[in-house]
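Trainee: For reference, the structures are reproduced in the following blocks.
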Structure 1
Amino acid sequence: MVPSGRVYLLLVLGIAIALFLSSVFTVSVGILGTLLFDSIVLLLTLADGLLVRTRRVQISRQPLGRLSIGRDNPVVLTVESGQRPAKLLIRDYYPTEFGVSTPLLQTSLPSSSRQELTYTVHPTQRGEYAWGDIQVRQLGGWGLAWDDRKIPQSTKVAVYPDLIGLRQLTIRLTLQNTGTMRQARRMGIGTEFAELREYRMGDDPRFVDWKATARRMGATPAVSLQIRVLEPEQEQTLIILLDRGRLMTARVQGLKRFDWGLNATLALALTGLNRGDKVGVAVFDREVTTWIPPERGQHQLSKLIDRLTPIQPVLLEPDYVGAVTKLVNQQTRRALVVLITDLVDITASAELLAALGRLTPRYLPFCVTLRDPQVDKLAHTPLSTLDGSAIEAAYTRTVALDLLSQRQVAFAQLKQKGVLVLDAPANQISDQLVNRYLQLKARNQL
């Protein structure tokens, strides 16, 4: 039981009563009057605290499930009141490593009612965390005492990659499958035969099947031209090489660069599986530490999430050549090879250039780099608005411009080797990579 603010106000009032009685009567009368008044206040407070215990509300936390890193994950508390109205202060003991929207929840419930209270937590690192109990304070009917107690709700919670983003991407791909893919069939885009149909105005004459037309004209002279409907080729292979080396340990926009890369890996894998491709993933630093052979089907996505979620970046320089050599030995058929990493300068990219050069022309190499938006901001911010002294501001901007310039030189060298390149801010990489992959599929570049 905790006294409310009203109790302290009443006790202060007792002092005023003492002064009044002392001035009218004697000091002893004032003291006795104050003691009597304070005793009554304290007895009422005790009674209020005991009564509220008989009218305690019921509070439970809905199952948390798997949380997504870098997202606002909703947490729902269900509160049920008894026969009397209730005024509550609620604190849920979420992991201290999480950001939170509302640390302390306040609510008032009518009698015999039920309410759901929602707040969000924002984890910035994957792993398993301990989630504590729920502490609740319920104000007594007279407003004199809080009933302070803990409701046992401790549990373990796991933080995964961006599962919320994967669910949103699934909806997007489903809508595309029901709209865009049908349009692609009507336009004759693709390489695999889907069906024959009659020629319509606007169809490409190159897709007319003269043999099928001749056969049908032999049976039915009035038949029109038959056209071959093609769809994008299925059962292609997508291999994703994810770097977990030194540069991937840096934090960008609140998350480690590796976490952005892992989110992009899973988003690309989901898209590839949705389009009927085989998808495999390799994670490497000085060696390939994780190899998941390419398979198709949604069960592969579950396997990728389970195998990749525990992996953390390390302070080791990546061996690009070794990773590519491992891939070439494991994957003999042509595949789209997407390498997710980052670049610092021309010298550091020499090994990357040599490694990706080994993949052409047998494979289609695709280099994806995660840029820090802060570097872009520093490079393009006028000197007058930068913080610090003029010399420091000029130096900072010069370094940022030099880093961007060296990246562009490295990308130009990669393109000369026939390597596809995508350089995007780390917090935008998933969407841009998925869009680029869908463009490659639509153009049959795989």
Structure 2
Amino acid sequence: MLFNSPTFLFVFLPIALAGFALAGRIGHAWAVLWLTGLSVAFYAGNGVAHTLLLLGSIAVNYALGQHLATHGRSPLLGLGVAANLALLGWFKYGGFATAALPIGISFYSFTQIAWLVDAAAGRAGRTGPRDYLLFVTWFPHLVAGPLLHHGAMVPQFRDPAMVRFTHQGIATGATLFLAGLFKKVVLADSVAPVADALFTAGQPAGAWAAWAGVMAYTLQIYFDFSGYSDMALGLSRMFNVRLPVNFDSPYQARSIVDFWRRWHISLSSFLRDYVYIPLGGNRLGRRRRYANLLATMMLAGLWHGAGWTFVAWGAWHGLLLVGNHLWNDRYPGPQRFPGLAWAATLLAVMLGWVLFRAPDFSTALDVYAGMAGLHGAGIVPERSTLATLATLAGIALVLPNIGQMLRDEAPALPRTAAAPLLGWRWRPGAVWATACFAMLVVVLLRMGRASPFLYAQF
């Protein structure tokens, strides 16, 4: 079931909210039970067999985590981590991904690996089976993240205040959800055909088409994934649950290090805490530090997909991070040319997206050749296409991600010079209600067949 489908919007979500309000009046335990059943039912919409796989994974990991929490580190930790990775590898890299990849398996596998590691280290705390089941299956994050940490989520599910159905939560959540839905249906899907035309054409493209297609994909993946993340934030907020913010205006980054602090923040945090630091981090000298960075980012590439292009994408970002740190070590202090640093960072990210999107290296090389002008200038795209790309580029590069509203309850939107100028401050009222209604109308007018989210395939 997709967030941008009529079934979810007009059937599942209203029933979910009404049931939560009613269960909350009865008691906290009933509300938690309702949310757990709701989450399992949501996932079951993607297939019964995959739901049984998810529940089996949860049962095994919970039992193993309880043992590790009691007995500390043991060979069972390595066995548990290996079992999660093997399950992920079997479906994702064993030749079955095109036909039978369980939705969200990368997210719930990594979530449970973190739980096992923390349980063995004594950091998992006391977690009952009901809390653990809801933590892993929590439906807003299950399809495409963000990656959740038990330390941030379980205390929320235990808090009796969670079951209080509040107008503030609904207003905040609805604003975030509609903004994310608008990003997906209106913005991301509008440029998808331009990107698809480039990467599925099967023939070399001229410079105009190559740059337009790469720009289109750069915008599509941002609005698609950040749109999903905003929807997940908004849905959770409607149920008085706060998810971690997953985006912080990443295309405003002025270095690759800064980019990875802003893009898919939950994955970056996981890789730092459970891969990079255990490998030694920066504690074992510069050479080992750079090797750890490269290994971590290659793993990030593999996490995204079964293909050498994903490994190359991860290696590209690993090399960029190494270069970034080498530069900072040689030239410490503030950046002298921030505008140039921003442009170079965005260009490096765009070049990486070619590897990320291309089905094979041959296609990627053809796109790079087109961008370099080796296939000629080609035909200039239509004015409407150029205008759409320019408009969306302005939105992505200048305006902040609306998910930042959840840092506090209703602050001015941060990290952009435009926010104070425009006076954008979220608060329940007629202005934001009108904006939300307008977004909903535009979405409904544009909504045809629901298109899948890009990160659902990872």
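Trainee: When P(r) over Cα pairs in 5 Å bins from 0, in percent, for residues 308-355 alone is computed for each of 1, 2, which one produces 4, 15, 24, 25, 19, 11, 2? Don't skip to the end; give the middle numbers.
Mentor: Details: 1: 4, 15, 24, 25, 19, 11, 2; 2: 5, 20, 23, 25, 15, 9, 4, 0.
It was calculated from structure 1.
Trainee: Among 1, 2, considering only relative contact order in percent (Cα under 8 Å, 6 or more apart), which has the greatest calculated value? Provide the component values of the computation, followed by the final result.
Mentor: Details: 1: 12; 2: 19.
When relative contact order in percent (Cα under 8 Å, 6 or more apart) is calculated for 1, 2, structure 2 comes out on top.
Trainee: Turning to a different aspect of this structure: Looking at Kirkwood radius over Cα pairs in Å, point out which structure of 1, 2 has the largest value. Intermediate values should be presented prior to the final figure.
Mentor: Values: 1: 27.6; 2: 23.3.
Once Kirkwood radius over Cα pairs in Å is worked out for each structure, 1 has the highest.
Trainee: Quick one: distance in nm of label points 7 Å out along Cα→Cβ at positions 4 and 332 came out at 4.6 when computed from one of 1, 2, so which one is it? All intermediate terms of the calculation are to be shown ahead of the outcome.
Mentor: Numbers: 1: 8.0; 2: 4.6.
Checking each candidate, the match is 2.
Trainee: Given a value of -21000 for helix-only ellipticity at 222 nm (-39500 (n - 2.57) for each DSSP H run of 4 or more, over all residues; to 500), point me to the structure among 1, 2 it was derived from.
Mentor: Values: 1: -13500; 2: -21000.
Traced to structure 2.
Every number here is computed from the coordinates shown, using simple stated rules; none is lab data. Here the structure is a predicted model, which means the values were calculated and not measured. Cβ atoms are built from the backbone, for glycine too; each structure is taken alone.
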